[in-house]
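Peer 1: Heads up, there are several structures right after this.
Derivation of every value follows stated rules applied to the coordinates shown; laboratory data play no part. Computed from a predicted model, the values in this text were never measured in an experiment. Cβ atoms are built from the backbone, for glycine too; each structure is taken alone.
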Structure I
Amino acid sequence: MARKTTLYSAHIAAGAKMVDFGGWDMPINYGSQIEEHHQVRGDAGMFDVSHMSAVDVEGERSREFLSFLLANDVAKLRESGKALYSCMLNEQGGVIDDLIVYYLDETRFRLVINAATTDKDLAWIKRQAGPFDLGIAPRRDLDMIAVQGPLARQKVMSLLPGEHVEAASSLKPFFAAQLGDFFVARTGYTGEDGFEVTLPGEQAHAFWDRLLEAGVRPCGLGARDTLRLEAGMNLYGQDMDEETTPLEAGLGWTVAMKDEREFIGREALEAQKAGGVPWRFTGFILEGRGVLRAGQRVVTSAGDGVITSGTYSPTLQKAIGMGRIPAEADGTCQVDMRGKLLELRLVRPPFVRNGAACEGIL
C-alpha cells in the first residue's frame, strides 16, 4: 500500500489525480498539467515534495565522513546554510542517488535524498558511517513544500513573520537558513527561482492553505517533470542509476578529483576517464512531429544510443529529450519512433532559462 504525505487530504480536496510514485500516493496534476507548467514559468506554483527525505548527519567527524561518501567535495561548504549538489556512488562508480547536502555547522549537515531510493540510501549511509561514530537521523517529522516561479520568493516572504523576511530576502541561490520552525532553502527542481521550505509536519496544512490564499497554485509531478527537463536537470532512475557513472550522465561537473581526496567510486571513475568514457550525454530536439520518450532508440554514425528522458516542452512547443549516444558519434542522429526514423538535433541543455528558450535552442 502506497504511503501518503501529510498533505494527502489537501490534494484530494483540490481534485488532484493521484498516482504511485516511489511507493507514495502523489498528485500527477490537478486538472491541467500544461496550465500548471505555465503557472510556474510565469508566476508561482507549489509542489508537495514531502515524499523526499531529510537526513541529519551529526558528529565531530561529519565533514570527514561526507568527504568520503560523496563524489563532490564538502570542503566547498564553509558558510552556514551553503548547499552542494552531489552524487553518492558505489565502488563501481555507479550512482546510488543524487542529493543535496547543506552545511549547518562543523558537526551538523543535512542531506535531502530521493523518495524512491530512501531505504537503500539510508542502509548505505549507515553502513559507511560505522567507523565515524556519527548520528544518522532521518527526519520523518518534517515535510517539504517547494514554491517555484518568478514570483515565488515574493509570495513566500509575504507569509513569513516580520523578523525573518530580511534573512529570507537575502538568501543567495543554493543557500538555506533556519527561520524559526522553517528551514528555507533557495533551491528547486524547475529552473525557476524559488524556495524549498522544510517545516514540521503539523504545520504543513496551514502553510499550504496560506500559500493558496496568496495565489500560489498547486502543481503535480507531471508539471515538475516537464519543468525539470526544460531546465536540463537529471532524474534519478532514468538519466542515471547504479549502472551509470556521473561521467556518462553529464554530471562530471559534480565530481571533484583535483586533489588526493579518497571517496567511494573514485578509483572506478579514474579508470573510466583513463580508458575513455564510452557515452556522451546530450540534449535532443525532435525536428518533426511526435513526442520523445524514455527508452527510445537513437541511431547514430557510431552505433545506437538511447533517450533517457523525453517530453513535449510546453514552453518551446517542441519535443525535447536528454540521453546517451556513443562518444564517437558525429552531429547527426535519428530517433526510432515505432519503426520510423525521425531527425534529431543535438543541443546542450538547458533548453529553457528564466521562462524563455536558451540561446541557440530554437
Structure II
Amino acid sequence: MSRETIFEASIEYFLSPIGEFLRDDSVTEIMVNGYDEIYVERRGRLYETDATFPSEDALLSAVHNVAQYVGREIDRDRPVLDARLPDGSRVHVVIPPSARRGTYLTIRKFKRDILGLGDFVRLDSISDEAKEFLEICVKLRKNIIVSGGTGTGKTTMLNAVSTAIPEEERIVVIEDSSELRLAQRHSLYLEAQQADAYGHGQLTIRDLFKASLRMRPDRIIVGEVRSGEALDMVQSMISGHSGSLTTVHANSARDALVRLETLSLMSEVDLPVYVARAQVASAIHLIIQLTRFIEDGSRKVTRITEAYGLDGDNNYQFRDLFVSRLSGRTDDGMLIANLQATGEKPTFCSEPYEHGMEGSITLSANLWEA
C-alpha cells in the first residue's frame, strides 16, 4: 500500500464528521469554528450544519494528520497551518492560543474538473467575445493579474486563463500550498515549505521563484503574491519572462497595482517608491477583476482592464476594455450580468496581426486593428 493511499484512508477517517460535505459537489467551502460548530458554503451563501466532531481532541487529531501528510508541523509555537488534502483541497488551520474558541479549520474544496474559459462563458461570468480576447492576450504573452477579494474565485479563474497557454510550452507553477492543476502536460509544480522545529528546511515563494528562473520556463505562474516575491516576479516580467500569470487580493485594477507596488517594497532590496511603481507599470498589461455579489452569492468578472504605464504625475493609467453591467434577475433570483466591450482598443491592438494571429480573431475583431 502506497504512502498516498495510507494518508487518504487516515485523513478520510479523521475528517469523517465532515465527510458528507467533502463529497458534496455543491459545497465549495467548509468552515469549522471549533469542534461543535460547522458551517458550509453553497453557491456563495453560508449555512450552519448539525455536524460536529466528537471533541476538541478529535478535531486537533485530524489537523495533525493533515499536517503530517504535507510534511508540516502545527503546535503552540507555530499555530497556523496552510496545507492541502490528497484531492488538492486547500486547508487553513489556526489553533490555540491564537484561536480563542478552539481549533479553526477552513477547507476550500478542490474542483476535480479543470475549468476552462468556455466554462466561465457557460456560467455567464464572461462573454464569448471576452473569452476570445483573453485567449489571444495569453498567446501574445501579456502579463495578467487576476484580482479580487477573498472567495471571489481567483485561483479558479487563473487556472481557466492558463488553459490558453500553448501545449508545447514549459510551465512552472509556484504556490504556497499546491492548488492549481494545469491542463498542459509539461507543467512543473513547486510548493513552499515551512521551517522545521529547528528552523531548517524553509523554502519561501521567493526562494522557489528564484529557483524557477533556472529551470528554463516558458511561463511562470505564481498562485498568489503576498510578500517580497512580488519584486522578483515583476522584474522577471520585464526582463525576458513575459506571459506570467498571478493573483492578488484587491478590489480594483488600481488597488491591484498599488498592492503589487507595496509588496515589492517589502523585499530585501532597498528600492525607492517611484522605481517600484515604474517597474510595476512596465510589467503588468491586464487585470481581470472578480467580484462576489452579496445579493445572490455569485462570482463574476466585472472588468477586464488594460494598464498602460504612468502619466506625467506618476500615476497608473488604465483603460477598461470590458465592463459588466447588471440587467436583471433569473426566475430563481440570480443576478444577470453582461460583460461587454467598452469600445476601447488596447494599446497592443495591432500585435495579433504582427504575429500572424489574424486567424484567431472572429468575435473580438472590434478590439484589434491591423
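Peer 1: From I, II, which structure was helix-only ellipticity at 222 nm (-39500 (n - 2.57) for each DSSP H run of 4 or more, over all residues; to 500) = -6000 calculated on?
Peer 2: Numbers: I: -6000; II: -8000.
For helix-only ellipticity at 222 nm (-39500 (n - 2.57) for each DSSP H run of 4 or more, over all residues; to 500), the value -6000 is produced by structure I.
Peer 1: One of I, II was used to compute Rg and Dmax of the Cα atoms in Å, and the answer was 21.5, 67. Which one was it? Intermediate values should be presented prior to the final figure.
Peer 2: Working: I: 20.5, 61; II: 21.5, 67.
Here the read-out was taken from II.
Peer 1: Can you tell which of I, II yields 52, 31, 24 when Cα extents along the principal axes in Å, for residues 37-148 alone is derived from it?
Peer 2: Numbers: I: 48, 30, 28; II: 52, 31, 24.
Source structure for this number: II.
Peer 1: For which of the structures I, II does the calculation of FRET efficiency 1/(1 + (r/R0)^6) of positions 101 and 117 (r between Cβ atoms, R0 = 30 Å, to 0.05) return 1.00? All intermediate terms of the calculation are to be shown ahead of the outcome.
Peer 2: Details: I: 1.00; II: 0.15.
Among I, II, the structure yielding 1.00 for FRET efficiency 1/(1 + (r/R0)^6) of positions 101 and 117 (r between Cβ atoms, R0 = 30 Å, to 0.05) is I.
Peer 1: As an exercise: relative contact order in percent (Cα under 8 Å, 6 or more apart), calculated from one structure in I, II, equals 18. Which structure is it? Let's see the in-between values first.
Peer 2: On the way: I: 18; II: 13.
Answer by label: I.
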